[in-house]
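Here, each number is a calculation from the coordinates, and none is a lab measurement. Worth saying up front: this structure is predicted, and the values here are computed from it rather than measured. Cβ atoms are built from the backbone, for glycine too; each structure is taken alone.
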Structure I
């Protein structure tokens with residue numbers, strides 16, 4: 001259900017100012033320290049950003065997909081690490097609970113997720129399991145009123161800050177139907193979090209290994225029925241992919257604006273480089289692709305809000321938008337020239353940051369497989 005239009009526009013403008021006045025000026029600080037400052041996190045909580053997608057009855061903003069994406073466009077105008085602070089609460093860390101959780105599970109967890117009191121995380125990937133997510137090896141064995149969960153999860157976003165994990169573990173035989181989903185509190189015995197990984201980009205957004213050693217997870221913490229885990233994970237990723245596509249559009253808009261500002265003031269051969277046609281061609285290509293991605297993302301959001309199955313469309317949006325922003329970032333470095341390679345201008349940082357969009361929540365190649373499979377299934 002959509003917010004009152006005036007209320008939503010006021011929220012959008014507040015977030016736009018927050019990004020411009022509070023987040024962008026501190027991007028270099030975050031990149032250098034690899035941490036999001038506590039005062040910024042407190043402001044994010046006050047704005048309701050941790051509960052954007054959580055229903056109002058549980059203390060969230062209850063945004064529909066179209067509204068969430070318009071917010072994502074604005075959030076994309078700053079370092080992607082800023083959004084990651086609450087990104088798992090908005091997306092993959094909460095959506096399984098919203099989609100498949102019982103009333104008791106929702107009442108227990110969602111209000112604290114919406115407020116940012118607790119951080120959530122989504123634990124699917126393993127050392128030997130990435131794109132083939134139906135092949136998870138983490139085991140969950142029933143033992144009375146608990147499941148004993150053992151395994152290792154890899155590259156888990158916000159793991160070192162999370163109080164609650166959605167963990168995919170094998171309760172049955174091989175394949176997708178043997179996987180179940182569990183809500184695993186981080187303070188259970190046997191849960192151990194590895195050190196944050198050193199990464200190519202997105203400093204300030206941490207990923208870690210999560211080690212599960214005979215963790216006694218209450219049977220009441222299973223999401224949905226036994227064997228529903230893979231289905232839950234795929235539904236979560238449908239929404240998450242669309243959100244990431246929206247962020248990609250926002251980053252592209254930021255990069256294009258930065259390029260225009262630089263190109264109109266940088267003088268070469270006696271005139272601003274913006275007047276040179278080959279520079280104009282790169283700006284034109286970038287703007288055209290960004291507009292196309294925006295249109296695609298908003299169309300898919302409208303379909304999702306109308307209740308349509310958007311598995312193929314979400315994959316297409318994520319595939320196109322993540323590849324698009326990579327090309328825009330590459331052109332941005334080229335337009336800035338030597339300055340684009342220097343850290344002080346921030347362009348090289350965004351160039352590194354956006355590379356991850358083509359990998360997480362399904363690589364571009366996985367999106368291609370999903371798009372082709374769904375297109376064939378639907379008969380073209």
Structure II
């Protein structure tokens with residue numbers, strides 16, 4: 001008779017297209033051991049390794065990486081990996097780009113979905129997680145992936161969800177695919193209460209006294225722009241609330257993009273954090289009370305990163321904001337990864353019980 005599982009086993013995951021580590025952070029929070037990750041960008045690699053030093057990082061183009069070699073180097077055989085997770089770069093599928101009918105179709109980054117499928121076929125993991133922008137659902141490459149994994153014996157679920165329903169303090173619509181060949185997967189239950197900007201920012205010190213270099217990175221605005229920002233009402237105000245004399249000339253002519261130079265609201269979730277999150281001209285990125293844009297530390301917290309997650313400030317604001325804006329929110333990932341974790345462990349216990357009966 002086999003010994004019963006009395007402790008929750010440490011399941012193993014691989015992170016493809018890891019970026020600065022949001023996906024890995026969420027997987028680890030859900031109880032997975034991330035054995036390896038793949039990332040092509042040098043600054044994202046440095047940030048990832050700073051926060052996940054024990055993970056084997058393949059600092060190269062995934063298109064040149066042999067999945068069988070990766071399995072061998074992390075000590076696994078085909079079929080043994082518990083979770084293969086990833087978010088193929090999604091800029092080509094973004095909402096603004098897909099409004100231009102040809103823009104996303106010919107973006108070479110979209111073909112990386114095929115490499116994700118290649119890794120699935122060669123590794124045959126027990127479960128799969130893919131996260132991306134909602135527009136991916138309508139792309140033929142994603143539809144091909146779904147057909148292919150079904151043929152490989154996976155049961156899968158695809159949904160478009162709001163990260164704000166999973167302890168992420170921002171509105172962020174994302175597509176998530178969960179698949180398994182050892183249990184029937186289901187997305188995690190939504191949380192009853194959302195995390196507000198006020199709750200997310202609780203405990204963040206003032207920029208003037210902080211020792212956090214990310215929080216203290218300076219911003220520079222023209223006197224005219226600063227005068228305008230000071231006039232925007234606190235706690236959710238907009239440039240549309242300004243008297244005409246305080247509006248910028250370009251705004252007077254614009255018909256749309258009304259969130260530009262808007263303030264976040266204390267008791268609501270933040271808008272979607274993008275790579276322009278440090279620049280109020282890119283969206284509703286002004287602090288609810290202070291006359292400034294949110295800091296990059298505040299942006300990282302709104303993205304769901306722990307307050308001590310490290311970034312290399314010498315990389316510069318634009319590069320760091322790009323990493324934060326492109327990252328997968330760890331609490332969102334953790335919720336769905338934990339749902340997969342429970343299913344895999346349950347299947348292991350069922351299999352063990354079956355063997356013990358025999």
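Couple of notes before you dig in:
- Answer label among I, II for the case where FRET efficiency 1/(1 + (r/R0)^6) of positions 69 and 229 (r between Cβ atoms, R0 = 25 Å, to 0.05), calculated from the coordinates, equals 0.00: II
- Origin of the derived value 20 (relative contact order in percent (Cα under 8 Å, 6 or more apart); candidates I, II): II
- Origin of the derived value -15500 (helix-only ellipticity at 222 nm (-39500 (n - 2.57) for each DSSP H run of 4 or more, over all residues; to 500); candidates I, II): I
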